[in-house]
Structure P
Amino acid sequence: MAALGRPVLVGAARKSFLGQLLRDPETGRPRPAHLRDAATSAVSVLAAAQGAWCVRVHDVASTADAVRVTARWGLESAAAPLPMSRF
């Protein structure tokens, strides 16, 4: 859709696929919805980095911070890449 010039909205906030990805390794139970905000932020950051027009989230402040940090990280690392020996 983005390649066609259409805005893309990603609404992955607390969705069940995140609960399945983060299921408890011992019980196999999906992570409860109220504990999926960090995963929502990760998906939102990835979507924003790929050009999503908008993301739907519950925890706006932390997701906005995550998107800003990731965007800044990309700018900083493109300007002055660190040598791999530092990692």
Structure Q
Amino acid sequence: MVVAIEEQIKVAAVFGGGKVLPRWFVWRGKKYKITEITYTWKDKDGKETRHHFAVTDGANLYELCYMERDMSWYLASVEPEGA
């Protein structure tokens, strides 16, 4: 079951070649190492371009969202293992 979170997080990412590649993130004081980016997509909310990343830490699936305008990151949702 996917759980909506919508909380701002800290993310370490590599920017280059026109791509953004998140490597790890910190949520509620805990660091999560991204082992795989399973899917990416972009959308717009008015003038705001949002970059979405479905990522896994090997246990759970997370949706990270990068807001281009203010360079902030949000954890949109989490799908716990076995859900």
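FYI, it's all coordinate maths here, none of it is from the lab. Just so we're clear, the structure is a prediction, and the values are computed from it rather than from any experiment. Cβ atoms are built from the backbone, for glycine too; each structure is taken alone.
Where does the value 15.7, 46 come from, among P, Q, when Rg and Dmax of the Cα atoms in Å is the thing being computed? Mind showing how you got there, number by number?
On the way: P: 15.7, 46; Q: 12.2, 37.
Among P, Q, the structure yielding 15.7, 46 for Rg and Dmax of the Cα atoms in Å is P.
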Suppose you compute helix-only ellipticity at 222 nm (-39500 (n - 2.57) for each DSSP H run of 4 or more, over all residues; to 500) for every structure in P, Q: which one lands on -14000? P
Starting from the value 0.70: which structure in P, Q was FRET efficiency 1/(1 + (r/R0)^6) of positions 3 and 59 (r between Cβ atoms, R0 = 35 Å, to 0.05) calculated from? P
Winner on mean count of other Cβ atoms within 10 Å over residues 11-18 once structures P, Q are ranked, highest first: P
